[in-house]
Structures are given as C-alpha cells and as structure tokens.
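Next up, some structures in structure tokens.
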Structure I
Amino acid sequence: IPSEFNKIIPFISTLKQVQSYEDIYLRRYIRSSIIPLEDFYQRISNRINQTDIDKRDLLLLELLKWFKEEFFSWFDRPNCDRCQKLMNFFQYVQPTREEREQGDAHKVELYKCSTCSSQYRFPRFNAPLKLLETRCGRCGEAANLFTCLCPSLSFESRYIYDTTDHVWTEVYSENQRRWLHCDSCENLCD
C-alpha cells in the first residue's frame, strides 16, 4: 500500500493546485494587478480588422505572447553570484519549511559552482501565488501559472498533466468550438 500511496501524492498535489485557480480573490488580483489588459485591448483593436480571428481568440493570443515575452522567465542553469560562471546541477534536496508552506515546493534543485563551490537553490514551486512572485521556472511552472491566469480573463482552461513529466494548457475557444493547445513556453497556439 505505501508504494501505491506514493503514486497518488502527485495527483493530490496537482488537484490542490488546480483548485486554487478558482479562487475569486486570486482571479481579481491577477486581472487588476498583473495582466496589462488595456495594452491587450489596444493591440487587439489595431489587429481586429486585419484578421479573421475572433476577438476572444485574439485576447488569448495576446495573453500567450505577453506571458512568454514579458512576464515569465525560463530557468535553465544559474550563474554563480560570486564569479559569474555557469553553475552545474549537483543534486535534489528537500525543500525548507518555508518553501513547502509558501510555495508548495516538493523538491529543490541544488546547483554548485565548479570554480568557487558556492551553491544555489532552485525550489520547484507549485503554488500559483508564489509563481506570480517568482515568475520563473520550466515547463511545469509555466503551464501551471499560465493556466492560472486564463480564468481571470474568463477563459475556460484546463491544466493537462501527463505522467511522462510533461504538462500543458488547453483553452476552450467559443468561436472555434474546440479546445486549443496553448504552449506558454513557446508562445504557440494551435
């Protein structure tokens, strides 16, 4: 039974994470303080007569572009704060109590400088509110945060979790009457 329970833990964590997207206060905060909605509307009004794309779908494309180009930063490997050399992954370590409680981190990547031996911790945060603060990560953090942003603009969205360690966002297009695959890491929408 313990090994079966360990398989369920990621699903429970993901369910908790996805449920937080429905928080009305989080949605209001994102809409009023995070997303530059007026900028989006201005760009849409400049494009609307030049395309056959629906206004709501254009809004989604603006959100996707802004997320990739201005809001979220991809994390690969850090540079050492002391000597500015690129650091190497060293090992996984347990998150601190604060990293668990404030960011719902389940693991932390530890990087080490091969020149001066300084270390850097990269917590893999799951809590959307913490990700709104850090605004960096990899595919998992990007899909989590992008999916969280979508409901604040009244998009029906879903976070797709694949057990092969891949995640992505799908957003329903009323105009096209289908789910659109949105890759927030690449600014792509099918």
Structure II
Amino acid sequence: MKEEDKPKTAFWCPLGCYEFNRMPQGICNASAMFQRLMEKCMGPMAFIEVLVYLEDLLVFSRTLEEHVEKIDKVLTRLKKFGLKLNPDKCSFLRSSVKCLGHVISAEGVQTDPDKVAAVKTWPHPQNVEELTSFHGFAGYYRRFIQDYSKIAKPLNDLSVLYEPIRRKCRQHRKQERTR
C-alpha cells in the first residue's frame, strides 16, 4: 500500500489509532481494486499464461522449462509493481492444485473431493435459510451434475413456497424495528 493511502485505512479502538500497511480485504471495494491491480500487473500474461484470482496466481505450462520461464516472468512483473509474495503461502511446480472448490490439473477441472463430501454429509435443512444455503452450495457444482436443474427443481419449488412467509417475516421485523 502506498504511504499516502495508509491514513485512509485508519481506525480507532480502545488501544489507540491504527493504520493498515497492506490492503485488508474487508475495506469497501478492496477486493475489486486488488483484482484490477493483479490483472494490470500480469498484463498480457493474464488468462494466457497465468490465471489471477485476487492473491491466487495459477501459472500453467506444458513443460518444466516453459514453467520455470513463466514463473520468472510472473515474479519479474510482481517486483515491477512492488508486490511481494509470502513464501509460506506459495506452491511451485505442482501437477495439480485446489482452487476455489475445484482441483485443476492436466486432466482438466474436477470437483474438490472435500467439497463433495461436505454436500453428501450436509444435514437436512430445517428451515428456508438452511435450504437456500444448501441449494447455493450444491449449485456451485451444477456444471458437473447432469440434469442438475431437474434434480434441483424440488428445492426450487420449496424455496418459492416459503417466499411469501419470508416476506411476511421481514415485514414484521421491519415494523418491530421502527416502533
């Protein structure tokens, strides 16, 4: 973070006034700004030699020599933009990686077995919020499930059934708060 931008992150607490040295993800628009910075940093390499999602950089190649060359280019660009890596959070020369709930390898993109296990052991929803939560989590993998829309239709129907009740509850809570 630039020195002149640090005061913009200042906050008070009982122990005093503090400023961030690095951009925290909780600040309004921080994630979008960081994503834009990373894409700008990777420039013409983005989506062709390296995939960028916030602080995750996935460098892909066909040979070891090509991979080492691309990593060198990525590191050079990061240095040019004044960005640093935490070695403890870096993995190099991997044949497969877990990223955003997927396993990415030379074979393609597959579901993360840990996430699939979470869906299989998910407790039965007891209310509409739990139903919506499960539906969203399971729906993340819809591209891997043949006829997902047919399988999910009963869940959609239940959600629609509960919507008038939800609306009524929200309205009641709103009225309670304004008294």
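Throughout, read-outs are computed from the coordinates displayed, never taken from laboratory work. On a predicted model such as this, the values are computed, not experimentally measured, just so you know. Cβ atoms are built from the backbone, for glycine too; each structure is taken alone.
For which of the structures I, II does the calculation of FRET efficiency 1/(1 + (r/R0)^6) of positions 30 and 102 (r between Cβ atoms, R0 = 25 Å, to 0.05) return 0.90? It was calculated from structure I.
Set I, II, criterion distance in nm of label points 7 Å out along Cα→Cβ at positions 14 and 158: the highest-scoring structure is II.
For the read-out distance in nm of label points 7 Å out along Cα→Cβ at positions 6 and 142, a value of 4.6 was computed from one structure; give its label from I, II. Source structure for this number: II. If you rank structures I, II by relative contact order in percent (Cα under 8 Å, 6 or more apart), which sits at the top with the largest value? Top value of relative contact order in percent (Cα under 8 Å, 6 or more apart) goes to structure I.
Consider the structures I, II: one of them gives 18.5, 60 for Rg and Dmax of the Cα atoms in Å as calculated from the coordinates. Say which. Corresponding structure: I.
Of structures I, II, the largest value of distance in nm of label points 7 Å out along Cα→Cβ at positions 22 and 46 belongs to I. I, II: which one has distance in nm of label points 7 Å out along Cα→Cβ at positions 78 and 150, as calculated, at 3.1? So the calculation was done on I. So helix-only ellipticity at 222 nm (-39500 (n - 2.57) for each DSSP H run of 4 or more, over all residues; to 500), computed for just one structure, reads -11500; which one of I, II is that? Of the options listed, only I reproduces it. Of structures I, II, which gives 1.01 when Rg/Rh (Cα atoms, Kirkwood Rh), for residues 62-109 alone is computed from the coordinates? This figure was derived from II.
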